[in-house]
1. Out of 1, 2, which has the highest value for distance in nm of label points 7 Å out along Cα→Cβ at positions 53 and 93?
2. Given a computed value of 2, 9, 16, 16, 17, 15, 13, 8, 4, 1 for P(r) over Cα pairs in 5 Å bins from 0, in percent, which structure among 1, 2 does it belong to?
3. Comparing relative contact order in percent (Cα under 8 Å, 6 or more apart) across 1, 2, which structure shows the greatest value?
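The numbers here are math on the coordinates, done by the rules we state, and not lab data. Computed from a predicted model, the values in this text were never measured in an experiment. Cβ atoms are built from the backbone, for glycine too; each structure is taken alone.
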Structure 1
Amino acid sequence: MFIPIRSNAGRPFPRPVWDALLEQLERFGGYTRGARQTGAWHDGARWYREPNFPFTVALSVRDLPAWLDLLAWIQEAFGQEALYVEIAGQPGIVDFRGEESRPDRSGEQPGGI
């Protein structure tokens, strides 16, 4: 996944947000943060370029519900409209803003976020 370094308003994210992210990633047994890079995306009318950090996390299938919870938290904490992730080598864009886009996991215990 790619996490932007700055908000959409151009402000760096505060240290406590980064600390919370790293703490959550450690719950999966570890992570690798790649070097700063720049990505671009298009909203249909305009191109946006933003610096980001790539993160790699190894997951087991049983970790997937907690991973989806973490992605929803990241989207909110970092103020993102959507996130680019790869799961099992399959790239995709995830968006948890609306209840209809959240996976139905009724009856499951929360992922702890």
Structure 2
Amino acid sequence: MTFRIRFSPRPNFARDKVLLVDRGKLGLRLNTGHGMMALHSGVRFEIHEGTAEAVLSLNAGEEFPLILTYSESSPEVMPFPGDAGKALERTVAWWRKWVSNNCYAGPYHAAVARAS
């Protein structure tokens, strides 16, 4: 199956001009003015007017990690794409624990938990 990937960040509610830079193994980089956003992957992107696009073909059962990071501090933590599955598991566990502390008990509990 073929996928078209489009990365079109719009920081500051789309008020800021976007300058995406391809830093090779460091990923696509964007200085937001407050921090650094990066998209890490093993696919080559074409950049045009603040949008990056790539085409990727995968067979049944194949996985391909795309890792989006944002940091307001230095040095930035650089993920290893091979660790994407474990990172996702840690993220899901963190959010589940955070949601379990939700003490809202009103009529919209399910919606509040889902939005959390």
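1. Details: 1: 2.5; 2: 4.0.
Largest one: structure 2.
2. Working: 1: 2, 10, 21, 26, 21, 13, 6, 2, 0; 2: 2, 9, 16, 16, 17, 15, 13, 8, 4, 1.
For P(r) over Cα pairs in 5 Å bins from 0, in percent, the value 2, 9, 16, 16, 17, 15, 13, 8, 4, 1 is produced by structure 2.
3. Details: 1: 27; 2: 23.
Comparing 1, 2 by relative contact order in percent (Cα under 8 Å, 6 or more apart), the maximum is at 1.
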